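In structure tokens below, several structures.
Only the coordinates and a few stated rules stand behind these numbers; no lab work does. Everything numeric in this text was worked out from a predicted model, so none of it was measured.
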Structure P
Amino acid sequence: MKYIKQGILLALCIGAMSNAQSQSTDGKGVVVDKIIAKVDDYIVLKSELDRAYLDFLSRGELSQGNAKCQILESLVINKMMVAKAEIDSIYVLDIEVESNLDRRMSYIIQQIGSEERLEEIYNKSVEEFKEELFDQIKEQMIVQKMQGTIGEDVSVTPGEVKKFFGKIPADSLPYFSTEVTIGQIVKIPDVNKDRKEEIRQRMNELKKRIENGEDFGQLAKKYSQDPGSAATGGELGFFKRGELAPEYEAAALSMKPGQISKPVETQFGFHIIQLIERRGNTYNSRHILNIPKSTASDVEEAKQFLDSLRTLSMTDSVRFEVLAKEYSDDQRTSGNGGFFSDATGAMRVSVEEIDPTLFFTIDTMTVGSITRPLEFRMADGTDAVRIILYKEKVAPHQANLLEDYQKIRAATVANKRNQIMSKWFKDAQGEVYINIDPEYENCRILVN
């Protein structure tokens, strides 16, 4: 769903919550810690470094001789960015941090099972966790904002790409495995009117129960089909205008705090919404979501529709890319004319990176062919139907400008951005006070 951000990292939240409890002691229960680095008014504690290093090891990373030094340098760089953000008047509002925390906590509660289970494991309330994590999350958000301002809008010319590629030794050129160009047109079956009316009536019944005194949060936990918020009683946290589905936002902002909406239909299903609080251009709400399920006849209609698009494409009446942009329900690929892309934006992807189901499908196809409509499940769990175009296959090869220009261009941009970042750090060091504990002098922090 649009309002359930995939950027939320469960490991980060769990690690932060564990860190909030764990401190080094001297064996007698007395907390032992010290400042090992200072950047203006911002400090790095030894316990921070120790926890970050343990987290590094817990991820299965091999410990190298300078791993702890590299981690300390990254912590110092973060403090530099926060200090420099203060100088440059780049800031993050507390309300933005609170909204971020709300979403993180909702996600982690979903993974653990319930708010009660979370409090049982860590012996702290959700509010206590949020209070302890507030400064840490705010720092992360400021760092991300600073990173976004450094080297933004970097562009390169074809000449720069060619020059960058020319400097790579022939024996250092990367070797790419088999790559394919694959497109899809996805259709989420439309739910028939009778089924929608059933859901609408069910939601109206829940609305009446709430109006008659039943607790909204308890009903959300029991009946809402939004896994990201059901565990927290349906509460979504603060969002800005334009971040939620338009129909949802319009309903929420038309109410006074405490009011409950009639059933509202969005692309995700039917919602009962309660506005909790409004702060300027942001608002907090909670909802109960019911998602109508399509019937076999709905799926068959979707298949027939896609079959007609397949015919249009195969007879060259309309290009596949045009049809995908106009009709595909998959937002990840429709903007690319239905084609999958890799991390660089190139629309030729390694067979090692594509979904196994997709791989086994194209493994039975010939290049240039389009499948009949196939049922599948989208990344968010939605049942859908799609047709797949197998446009191109490129054999394993060593990188070259003709076949791999997009990848080489992305590497050129990254190199240019790194140069800008290096210059930024050099300049920033002259604007902030940095002091490293003598114990870590051998780490040569921020020394080229």
Structure Q
Amino acid sequence: MDSTAEDGEGTGRRLRDLRRARGLKQQDLASGDVSVSYISLIESGKRTPSSAVVALLAERLGCTTNYLLTGQDETHTRELELKAAFADLSLHDGRAGQALQAFSEVLASTPVLPEDTVRRARLGQALALEQLGRLEAAVQALTVLYEDPRCVAGSAQWSQVATALVRCHQSLGDNVLSVEIGERALRRLDQLGLQATDDHIQLGAVLVGCYRSRGDLAKARLVSDRLIRVADEWGGRIARRETYWNAALVAQSQGDVDQALALTERARALLAESDHVRHRALLAAAYGTLLLDCDPADPERAHQLLEQAHTQLADVGTPAERAHAQTHLALACLQLKRTDEARQHVSRALESLRDEPRPETVQARTVLARAQFDAGDGAQATDTLAAAQQQLRQLRPGRSTAGVWRQIADLWQHHGYVTEATAAYQQALADAGLPGQGVAPGRVGAL
């Protein structure tokens, strides 16, 4: 006679959920003792399996009989929660591939886990995908989490998901959507009237970066100034560091290099030896980049910092972060008259970016053209600049693309290509929303 510790419906539901989570079909569990039709009846709650059948099914599913009977399996649950903690540490240390594998293994046992552990693992999985540069997959996972009603607005996890979602859309070049999501999230926080937390402050800091990317520097400065006041009063070390860092980038974009350096120094002062290697590397890269813009520039010190950042980001950085360090390392080499080394660095940057049409790729191509000009290879340099312009036209026009057009125009003009320089300057004006005489708003014709 069939009997269990509870009705067959609960056992059948857990059997079905766990089988699906394992990617198995009913016939995969069937044997000479248990038919496919009998398994179907168990899953539908129409049959209550015997203890022997439960033991057989549990063995094939890799769970305990107690879990199938009661839904409780403390030993297995503890093991999975330990694995999730290990994945968190791996992610913090920049070992995104290792973290992704561990989180995926945890999520394969979703029916066994408490709901909060599952959501934590899904967030970790999405963040690991982001670090690995798999941004579309990260956005998909984050969107599901963000729209889940169990992710309560204002909670730490909600803020972390919103921040990551804004950051990923920005990295994909969609500044419109990233700003829309960020502003909506901050408005929600204002409506809730909650005291500012580190997670809330970091959300604001990422939004500042989005304003900067789309060229809205006045708004970026306004929000970053407000965030600094909030972070200084309520924020912890990490939140203040993120706030100073993004404010430094805004100041740099506004041409205020001294203010940018001062803010970067404040951010670097908040670094600790226990901090994420990636964060230390990114701040070193940001500081090195600023030293190249100083008057006078300090290319030797910049090269040292960027080399350090490049070495660390090789293991823990995203493709875009590695490319940024390599491109600016190439700029430092050009200032130091080390042309061959500059070409090597920027070529590696392009390899990291896989030649995709994105701002970092265009920037790298522009630096490569400069190195080719410096090496006396004008024909190759003009081809490289033409390729950079072709990719730049594929990007959404705005102040950020206008700045790159201006760099290209300056390079054309410096080397005597007047017609090409004029067209690039006109395109810079058009992208900035200030078309020159005889130039209609939008994209000008191909050169």
Structure R
Amino acid sequence: MPATRRALAHRIAVGQSEGRTPSLVGAVVRDGRLVWTGSSSMIEGHAPDADTQYRIGSLTKTFVAVLVLRLRDEGLLALGDPLARHLPPSVDVDEAVGALTIGQLLSHTSGLASETPGPWWERTPGELRPEVADLLGPAPVKHRAGSRYHYSNPGFALLGAVVERLRGRPWDDVLRAEVLEPLGMRRTTPLPRAPAAGGFAVHPWADVMRPETVVETGRMAPAGQLWSTAEDLARWAAFLAAGDERVLAPATVEAIRLPAAPPEATDPDGGYGLGLQLWQRDGRSLAGHTGSMPGFLAALWVSVEDGVGALALANCTSGPAVSEIAADLLAITAAAEPGFPTPWRPADALDPAVLDLAGIWHWGTTPFALRLRSGGELRLGPLNGAGRGSQFHVEHGGTWTGREGYFAGETLRAVRREDGSVSHLDLGSFVFTREPYDAAAPLPGGFPGWPDR
């Protein structure tokens, strides 16, 4: 609506002005499609559009993560595999590095160093680090693997090397064929293609600026090399929210958005999945990534619950808080034009044996309600709203698997008597009965039943 468009345009204008960046582009995605783009520039009448390329820095990592998860889904590797199993035989890495797992590298819990040994890889040609082993200095593992979140750029360079080993060709060629082309992202490339924004460094205390030099980062490219546009990244936001069977199944994309690393004490609202940053902001769960390279800043966030994604791109080394700007664009849209829920419709058909499970069940003396959803899913939760509950996904064989909370991954099954009637529900050894402490059902501790009155 006009008021929403103005609020979005105003946020971009304020971000460009207060952030002192030559230009700023923003975009909003709703329900899988681009619904708004806007920009602001230091040159009136020459603002960039949604087809202008910007360097996206560490947003590149989200693409590499998808390539790795494709290999996992094809059975070519497992997240628990040690890195050494999938590196080329010619690559000589420290034994401690080789023992790090693929999943630890994806979630930045490997303990690997944050950066390469000097000089700084973002500002120097990749030719200075011609081999994978050149990305790691002496004693490159800084923390015990799996013990904490510690962001590692070389870790994703190593994952790029794994992709190249298992696919037999450069990682960016694999990316183009397996991800970019299927999603129609033809303006996402390792090197800039016109029209592309130039990157600048803006003096922190004076309104002057100078161009930044663009370098090819070589072996470090999987950590931050890519260039892209607002239009292409809108497609990427839609993919990160819902998946696409041509690239990754929705269930796999859902899994990479789950926390795989705990937040740091200094950033309690943060977190990391498998190649995705997580952010709890104003009661909203966001997944995406930020990025920076000399001359450029980028951020992309999606809120699956709202069905909204947003991004912001700037062409300066520092200044505008693009992460906040992208999150604000998302929040403005979700608040001003909240999405409509899916209309309720009755199930086409329900198995009478499953319908018989609906209603009140008791765990000890605590009443729970079990509700049946169209599509065969169940919802089991305490009637007073406090306590353990979960959504359950239907499985083959007459069982259900928990999708969230305490019961995530646990199996729910109905235990029947010889006559086919339901005796009780078993949920990971928790017994739920129709009556509180039903004496006829197996109960932990063998409760004898209620006294007669």
(message) Given 22 as the derived value for relative contact order in percent (Cα under 8 Å, 6 or more apart), which of the supplied structures P, Q, R does it correspond to?
(response) P
(message) Starting from the value 277: which structure in P, Q, R was volume of the Cα convex hull per residue in Å³, for residues 80-239 alone calculated from?
(response) P
(request) Have a look at P, Q, R and say which one yields -15000 for helix-only ellipticity at 222 nm (-39500 (n - 2.57) for each DSSP H run of 4 or more, over all residues; to 500), as calculated. (result) P
